[in-house]
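Where a number appears in this text, it was derived from the coordinates with a stated rule and is not lab data. Here the structure is a predicted model, which is why all the values come from computation and not from measurement. Cβ atoms are built from the backbone, for glycine too; each structure is taken alone.
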Structure I
């Protein structure tokens, strides 16, 4: 291969890139290179062939097959291009299914269902000739002010790791490579601001931010990783061999391909100021371990070629990256592909997609408060109020095709069925009289004109359902999403005022929050003068509104649980339930960081009792903790409980969290039915970085409990880890195995 042929394999080309802002500072980096010139020597990636504009899938597939044939027959080496797309809430293409956002995956706590979703998404991608998906996001949430929270799964690394790895397995079982984002520390940005510096210590990095990525690499076998935009302690991750090579490859044995986040290589010059020009930026990134520059070759083409020819960059570094890219293409079957006939009669939103979307949406809805008004019997008159009550956009996350791309193409239909809550409630309650009032907009801070009409509608109704929250978008186009960071965690605009005035009407109020981040809504939850019930749904996707309507009516019971603490205020951030004793409320400070609702919280339409938590009194440090707990449905409705087991290391060589999730399991029980849930917890789940940053399991006292959240210790037990300090090096990440034994007749 010539140098030019090698470099062509290390870059992408964005065929449809225009003026639309669908990536950070894309307009500033837009390449003027003609497509024919860019692919003359071959090309590594084709960037977002389906996902940049609303293109007909069959027509674009015909074009893509033709282009792949041209690359294989008209370039000297005949190497096809690898095609990548975004797939965070489903394939980001026109008319493709839109699933709940990842924060909803976390709320469902159902890795098996997420794996099924990943496989269904991958099936669509495979059909269209797409080879790599830029998902999942494994950033552990630290600050809900950050706009990209809706792309994340949870604030708990074990939850992120188990659910994210499930997605990887599902996608890759379909023959599409997953890409982990954003390695590493991106979500810990200063003050929750996108791309801001990250100030985390090595221990927090090792024990909180790295484990989800390690699980996906070593247990999920992921084939691609994408760098974080951020710097950690002054060093941009895109230029850090310590992370991209030392940890990822040398420690974990990752042998796939590292791709740059869009324009991250050029950002080493333009945003970080550690490179004098594009050539030096390319050198830093290549040396660190970034194999492929995406979305296009701003730095890895001519600027890098000049560095190689001058002797500043050994060509062996280029060869290293090219061999990884070619190995990936071989693994995907690209080197032997013939591209005979493109697909026809493409259905990107078939019955399987919708079934999974509905199940995941239902499982992710969280009941935060209920005075008995829910489930809602057949009302005669419903006042449906709020800016999100009749909005399909409010059901989809930032990386949905509708909010990511179609927002730049007004008037273009979304291309699939996505009923609003107004439409779904009309279907759910066909005999009810439903009056709809918007009340206010999502974010306008001064327009109060619609609130009076909303209050009047509520007064004339039997029940008022007020639907508030977010509108996802990018870089200022929305209230949450990439680049839409906030200083306040109050509901945007006048939405709080709307809810409070409707409550004052005297009609019972059900508040539904459709959002991409948790908001500080303690005023609605902890007051006797607040709404009668509050539901939280994190962008539930195309089947979200029917799922919510089903839960409101009682056809389905809520079973979602908070994957992130519900914040008390913006001033209490950043916060994590994984805090040591002095990281939470205590008597040496007047500031209370206690969240309004804790991690793991979620109500349903029945009650569950957890009892008889039992463990062996002594377990060796290299053993397995077997814990059993009895769960009973003590109410009068069939429902699903999330059984959560937490632990606390009572004395350690470094400070440890007051609570740490060890395992979880969804259990569905009929009224009066019981089950025994057994958790086999490897002691390695209790491992942490000691003072020398060795990962260890120390002997000592461990307290376990099971409850309805991290803060609820309904039944507890204590054990002693015995034996020597166990050093964990080279072992696979620990995963808790769970077994459910039903003790009473239970048709579920």
Structure II
């Protein structure tokens, strides 16, 4: 099959005009909507339950129904529903992501030394590694994506936001049995099951299982004659929840394993090797290396990935009346390995295939975290307060091996990395209602990171090859304050403004070839002062919401991944930057069974100062990586009774991502692209059974989103072609 590259993506104006008649009809039929308390979306962004529309934080909240309606089955899919959020494949394996949000970016998530700029939390437990971040979403109650620094109330490295996954928790009074089985493109088989029940008058238990196997690949390897791109995902979670009067506790244990064919860089050609911003190329300039099909590679070696995670957490609280004490304890054990060819292989002579840039890694990491919170109310409910402490400890090891015939470097000795991190923090936040409608928020967090790094690298050639050891010890500390004001303009209009500071600690580098100086160079922290204001409005008897946010981020010491020498990458503090942006979210549910959403994000990110010694300055970089100018998401779903026994559901959504650069040098620009998805389903009237047909990448566009451009044999990241999944689900 030939796949056509995007040339002229749909524009936001075109999409809005298509939905305009639907929105107008929805407005006319507002009076038919019934007021219901279910229209209130409850979030825990400020570590207590609040109405989404009365929380002075920019949040996108998606419950299980919203995830189902938009066909979001993994974390990467969240970029289809959140303005300005970038989630792209990382050069590791499909379970690892690049993350970009409001100017913060992390692009080398497959390393044991890498830490996210967006804090990831599963059931309130911080996950330090980006390995495994692209988890399959099974038995999820709600996802909250908080945008802007969360430096006061959250654990570590919430520089530009936080992503919270809240899984379903049992109780003594709840009982459920549900599951699904499906089959789709490339021999995909997917099955899920979840069971919850009460064990006693005070205890409930649940078990959920997810299994997914993609048995055939979507990329052809002409060197081996095989298709690659296979995946296998297994996840099992068990929960025990206890509640007796003022005391409650939830114990959770999770096991997950992702096996796959690794990160796959497809083979392509460029008209020239770009040198930087003044000589950049775009993804529109890429042509497939072989004919017209872009889904082809040519390397003889194995490409693979595996991530295995065990996580245990205990969340316990005691309500003393006006004061609640909470303890959140978490442990995570991670094993991760991957192997791939960054350039897609090459053919040095006809019919003879060789690796081009063959890199592999094996790593282990384990972390322990403990958080204590004390929160309550005072002054007849006018004062809400929280104080707490946070402790985090992590150790990890990784070996990285390179074989790079493209550069004449073969069978290099492994590089060994070892880390140890200890982090301490104390935090407090107070919300005081100065009037019935106006509230002031003041908070702050003081954090200290102690980081140790030991490494060993081949530093030359000989018999045996000489090696150099590196040992570094660093301490980073910060105070991240926040001050905010919110005002309830009316029962349906909520305004807020804030000034806050975000911080991401410094760290160490791990990608180097024959150059110990790269590993021996630590990078410094980065920080941001964020200025934000927004309006949240509710209308149409609660069935409509329109929220808008304006933000300005002033970033200092910006950390960005840079190419130091062929095959060696390092995080550099390239300088300072500013990001101005606007985010708008609209959702309408005007009549029973009809839902419409539309989100718009705009960003203008520029360097305000560049260190003249940085790679960004040397290449003439002007734009921040992973900061598209526009993002747009829209969709609708509709359901209608076919008769007394059957219900039909249909839905479609699309996401537009504007122009952006994938490298600090601005050497390659990812051109704007549009992806669309759709589903159709028939369910019984009681919703016990449903047959659903889901299509992703409806128009079957071949979309390049990044590239390795430093050689005449470049490799590129390409998103998946069109896929379908038919599934049968039940709920009892």
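Tell me which of I, II gives 2.4 when you compute distance in nm of label points 7 Å out along Cα→Cβ at positions 137 and 545.
Label of the source structure: I.
Given -1000 as the derived value for helix-only ellipticity at 222 nm (-39500 (n - 2.57) for each DSSP H run of 4 or more, over all residues; to 500), which of the supplied structures I, II does it correspond to?
This figure was derived from II.
With respect to FRET efficiency 1/(1 + (r/R0)^6) of positions 217 and 537 (r between Cβ atoms, R0 = 35 Å, to 0.05), the largest value across structures I, II is given by I.
Kindly point out which one of I, II the value 6.6 was derived from, the read-out being distance in nm of label points 7 Å out along Cα→Cβ at positions 433 and 697. So the calculation was done on I.
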